[in-house]
1. Can you tell which of I, II yields 2.1 when distance in nm of label points 7 Å out along Cα→Cβ at positions 56 and 72 is derived from it?
2. One of I, II was used to calculate semi-axes √(5λ) of the Cα gyration tensor in Å, giving 32, 19, 14; which?
3. Matching task: -3000 is the computed value of helix-only ellipticity at 222 nm (-39500 (n - 2.57) for each DSSP H run of 4 or more, over all residues; to 500). Pick the structure from I, II.
4. If distance in nm of label points 7 Å out along Cα→Cβ at positions 8 and 24 comes out at 1.5 when worked out from the coordinates, which of I, II was used?
5. Match the computed value 21 of relative contact order in percent (Cα under 8 Å, 6 or more apart) to one of the structures I, II, and report its label.
Structure I
Amino acid sequence: MNSSSFDPEHIAISKSKGIQIDWKDGHHSNLPLAILRDECPCAGCTGAHGTPPERTNHSQPAQEAFPMFKPALKMLDIQPVGGYALRIYWNDGHNAGIYSYEHLRGICPCASCVAGRATRQEP
């Protein structure tokens, strides 16, 4: 991907559903809340400080027969960071992640992006 692949043309935000981005290269990303929260790029969630990653699993189906009630995931606020990223304030109290446009493009869940990531990971 070239650098213009990470430039958004239009960003539509729904605090209860997620983010949709039309990229300048013509690609479209639909990023649901669960994927955005699970893919938080902050140091705590990724384990960047040498600590175990504190990833969430909102995008995975419940493993328990009777899961504990959790409030629905929701963005309380979202703010631009410079001209390169977004910061999301979550209703679970988390707000440390700076979601660069490059990161958002990199977590796109569409079939072609998923296939491209799988191809790049093959030995």
Structure II
Amino acid sequence: MLTLPPSVRIYLAIGQVDMRRGHDGLAAIVHGQWKLDLYAGHLFVFLGRKADRCKILFWDRGGFVLYYKRLERGRFRLPRVSADTTSVAIDATELAMLLDGIDVVAVKRPRKWQPAALAPTSPA
């Protein structure tokens, strides 16, 4: 399971990316097309044409890291998004499921629990 602080955002590219691209090529997509800060510590996830390869680019203490995974069987499954979207933000749980080849669309999550709003107490 991935454990990431809530301040780390995970951006998933919608559409295929040329997996021959390295650090600089993927950074050009993040900076040029998405207009996002490469050095903020966020994760940028890219899938190949056949959706069986995944690269994750992120900045870590003075250098870019490129994580690469190839599924031997099956495909990475994208979440549902609108047709004109180029990237979507996902959470660490969705990223872990994506990397395991789990179809995140088919997963049903329970509603998140939130404490009840503190109601003002009336004097007795």
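What follows is calculated from the coordinates using simple rules that are stated; it is not laboratory data. Just so it is clear, the model here is predicted, and its values are computed rather than measured. Cβ atoms are built from the backbone, for glycine too; each structure is taken alone.
1. On the way: I: 1.4; II: 2.1.
So the calculation was done on II.
2. Values: I: 24, 18, 16; II: 32, 19, 14.
The value was obtained from structure II.
3. Values: I: -5500; II: -3000.
Answer for the origin of the read-out: II.
4. Only structure I yields this read-out.
5. Numbers: I: 21; II: 26.
Traced to structure I.
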